[in-house]
Structure 1
Amino acid sequence: MKQLNLNTEIHYFDTFDEFAAGFSIGKRDLVFTRKAFKKYFEKLENKPIFIFNDDFGKGEPTDSIIDSIVKAASSVDFDRVIAVGGGSVVDIGKLLALRNVTSAKELFLKSIPAEKDKKLVIVPTTCGTGSEVTNISITAVESMDTKLGLADDALFADCAVLVPELLQGLPYKVIMNSSIDALVHASESFLSPKATRMSRMYSIEAIKTIMGVYSKIKKHGEAAARDNIKDLLFASTYAGIAFGLAGTAIVHAMAYPLGSVCHVPHGEANYQFFTECFKFYMERKPEGDITEISYIMGNILGCDSKDAFNALEEMLNSIFPKASLSSYGMKPEDCRGFAESVIKNQQRLLVNSYVALLPEEIENIYKVRYQ
């Protein structure tokens, strides 16, 4: 049995300048990023080719946006893709290293093959995606009103580069949404039937690190998030290594319709369902692998393990209050429609769930969060 995926070299630099020198960035590189990061490249003697994600729209990737970006990339000549950004930039950047992507929808439906023909370097600028070390890309397919994931080894980066300087300007909200996303990655992958002893080691380290930072935020205030950004960046990568092998599950599956229909950012959508799904797990199967996560969280939160997810809910709301589903424009009748969408479109995630959920149970979790 495969114990762990380590297809990507992982590098670390304190600053962007150290990274640029170490990777000899130059005019044969295609840098896919957001305009806010162009300033870091301005002092380079040999300027790379740029494509800016924000020239093609706002928000998370859709198949039509990807098609436009791939078309723009096909008009220039380059040897290496360097994706510098958050989850959206990273997920699209992976596709720019492929050949003959004629339709993003067809690619994600696996009607056309994923074949890599460029070197790929990924530099995350948030502390949540973990996508720099996974073979997964996510997009919203507009005609289907949901998000789809593509998992293929052609999507692995050759190198992932961690540069905490690039995260220093993140707003508190972004830090929290992305780090909660990483906490969900770590927790769901730990409970996955595909998890191994080695992948769980990374899950546990990610959980301990993120929860430790949250405890500092509760004690010292929002500034502690930025003061500990390096720890959150590493924890995100640890979680990415774990879920790259074991996958994510029901939390992500439920988040996708909310993200696609109501345009809620990915980490924020996961936050909506994280503790509710894990409380459901505890009720249905308290004697299994969930005992270890609840024990770790209980120790950090200073409570009995059986109360860990209620205490986690209280702690998260104290440092980063959760919005209501209705505030995103979701309607009560959407609870059933979203549940049906999960069953229809997210089976690749549902198979990783700690406990199998019936459609009405998924619908009920939506209803609990809607109230």
Structure 2
Amino acid sequence: MSQDIQQRARFDIIRYANCWEDADVLCEALQPGPGRRILSIASGGDNAFALIARGAGVVAADLSAAQLACVELKAAAIRQFSYDALLVFLGIEPSDQRLAGYAELRAGLSARTRAYWDANRRVLARGLIHAGKFERYFRLFRTRILPLVHGRRTVRDLLAPRDAAGRTAFYDRTWNNLRWRLLFRVFFSRFVMGRMGRDPEFFRYVQGSVAARILARTRYALTVLPTHDNPYLDYILTGDFSHTLPPYLVSGQFDALKAGLARLTLFEGPVQDAARAHGAEGFDGFNLSDIFEYLDENTGRTVYERLLDAARPGARFAYWNMLAPRAYAGAFPERVRPCAEQAAALFKRDRAFFYSAFVVEEVLRGA
């Protein structure tokens, strides 16, 4: 599996400087706490940090050394800086001193991570949260596409607090014009998103219109879900977390996060290899992002089974479907049960709105 996807897609860049799955939904599904061990896709590190802040030990795995360099640098900044200095270094607060901040962290990084960031200092000057290809894709949308549809005042109005009826009325009467629908369908098409945001190979097993399904989910996010406190929407439309911070950066849990960094282990390679290397004690939870989207169903089943072999009784699996339907509890009915009601309830609150489903499954006790 690892050789297949590594040959088909690029893993030598930071694709995601932030995690684009809702950490609050994830944490409620996996129930992290002291003594619990969770195997997580690393991505931008945010959700691994959110799990750590709630007491869990986390093994964060990724095929990409660049993604792990992103996570390691974030961890170093959390460990060394004050809360306010962290927000500055990451790019949430304005500053022209971020390279000086990197100089403070540099000696404590691994040689490989240090070499990566030494070669990419210009990225750090803008802030680490802007370092990914996906974030650059959203910046292009925000600066080139959105101004053709709505002005800044209308964007501010969209993010203002309203009840659901008010959000629906604003969307229908003001936001959802013909230019919005046309340009959205072009910019979030399989072709454009594959080349400028994700990777064309991530859509290999997707059928049907990509843009139409994302547009429908976007309408849900702009009408049913509150818009004023959604950090993912905030970043897409403003280029920052200026109104709402992602869960791992909420100030009230900063001390717990800083103290818990010793419970973070980084692993370069496929997640099932991480399970084999670090799973002797078993895991209580698996944060699998949307990795099964990139795999054919049989390969996904094989990966799932290897992870299942490293699961403790009662362990939870949590993962997302964006455009390709994947769920594996039915393949192992004697070992796993679907938590369909909880997953559906959590999905209704999921602020990272471009996914089509959230899957939660639980390992049977005594299986």
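Once distance in nm of label points 7 Å out along Cα→Cβ at positions 295 and 319 is calculated for every structure in 1, 2, which label goes with the largest value?
Once distance in nm of label points 7 Å out along Cα→Cβ at positions 295 and 319 is worked out for each structure, 1 has the highest.
Taking helix-only ellipticity at 222 nm (-39500 (n - 2.57) for each DSSP H run of 4 or more, over all residues; to 500) from the coordinates of each of 1, 2, which one would give -12500?
Source structure for this number: 2.
For Rg/Rh (Cα atoms, Kirkwood Rh), for residues 23-158 alone, which structure out of 1, 2 has the highest calculated value?
2
Supply the structure label, taken from 1, 2, corresponding to relative contact order in percent (Cα under 8 Å, 6 or more apart) with the calculated value 23. Walk me through the intermediate numbers first.
Details: 1: 16; 2: 23.
Working through the options, I get structure 2.
No value in this document is a laboratory result; all are computed from the given coordinates. Please read these numbers as outputs of a predicted model, since none were measured by experiment. Cβ atoms are built from the backbone, for glycine too; each structure is taken alone.
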